[in-house]
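So, here come the structures, one by one.
Quick note: the coordinates plus some simple rules give every number you see, no bench work behind them. Please read all numbers here as calculations on a predicted model, not as lab measurements. Cβ atoms are built from the backbone, for glycine too; each structure is taken alone.
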Structure 1
Amino acid sequence: MLVKELIQELQKFNPEQEMVFTCGIESGRSYDSCRDGDLDLDVEDLDDGEIEDILIRENEWDEDDIDEEQQEELDEFVKNFKPRVVFNISGECTDYE
């Protein structure tokens with residue numbers, strides 16, 4: 001979702017209306033639920049190595065065996081990387097099995 005899309009969605013609501021943050025994660029055999037969580041907004045602050053790790057994981061490359069072509073792709077990926085806005089919902093979670 002783009003920030004502008006979130007802003008458009010939020011414009012549908014009364015600005016005086018209270019917001020509650022919840023999060024649910026299905027983890028295979030159970031379901032974790034977080035109610036009345038806190039929201040943190042931040043912009044990713046990744047160094048070049050962390051940005052490279054994203055591409056290495058996505059392509060399932062062997063980190064110790066990067067060839068020249070892959071290195072060029074990594075350099076281009078780092079150069080063109082655009083940090084994302086990160087919404088983090090934290091709170092006390094209950095595990096439902």
Structure 2
Amino acid sequence: MLKRVQVLLEDWQVDFIRNSAKKFDFSFSETVRVLVSEAILSILFSLEPKKKIGIDANDLLKMKKIILNPDTTMKKRHEILSKIYFEARKATEHKIEHKS
């Protein structure tokens with residue numbers, strides 16, 4: 001479920017997100033969700049490198065390359081984003097449950 005929140009960003013962050021959203025035909029909000037999910041996974045990879053999440057850093061890199069490929073269809077991009085969201089949510093929920 002999506003929730004509306006207010007977040008203050010620096011001008012350069014807004015510029016980057018807007019440019020990325022335009023380039024990949026995503027909304028501003030979706031682009032923020034992608035970046036936050038990627039950041040969550042990256043942080044958890046760093047904090048717990050031996051812990052098995054559903055994907056690893058190499059998998060995430062491969063997914064990003066597919067998304068960034070201009071020949072990738074929107075359908076494929078959204079499939080990959082769904083997996084990234086799912087894995088980030090699953091890892092986050094596990095981390096919160098175990099508070100470690």
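Distance in nm of label points 7 Å out along Cα→Cβ at positions 59 and 75 was computed and gave 1.3; which structure, 1, 2, did it come from? Source structure for this number: 1. For the structures shown (1, 2), volume of the Cα convex hull per residue in Å³ is largest in 1.
Suppose you compute relative contact order in percent (Cα under 8 Å, 6 or more apart) for every structure in 1, 2: which one lands on 41? Of the structures listed, the value fits 1. Quick one: distance in nm of label points 7 Å out along Cα→Cβ at positions 67 and 83 came out at 3.5 when computed from one of 1, 2, so which one is it? Derived from 1, not from the others. Consider the structures 1, 2: one of them gives -24000 for helix-only ellipticity at 222 nm (-39500 (n - 2.57) for each DSSP H run of 4 or more, over all residues; to 500) as calculated from the coordinates. Say which. For helix-only ellipticity at 222 nm (-39500 (n - 2.57) for each DSSP H run of 4 or more, over all residues; to 500), the value -24000 is produced by structure 2.
When distance in nm of label points 7 Å out along Cα→Cβ at positions 11 and 35 is worked out for each of 1, 2, structure 1 gives the greatest result. Here distance in nm of label points 7 Å out along Cα→Cβ at positions 3 and 27 was derived from just one of the structures 1, 2, and that gives 3.2; the source is 1.
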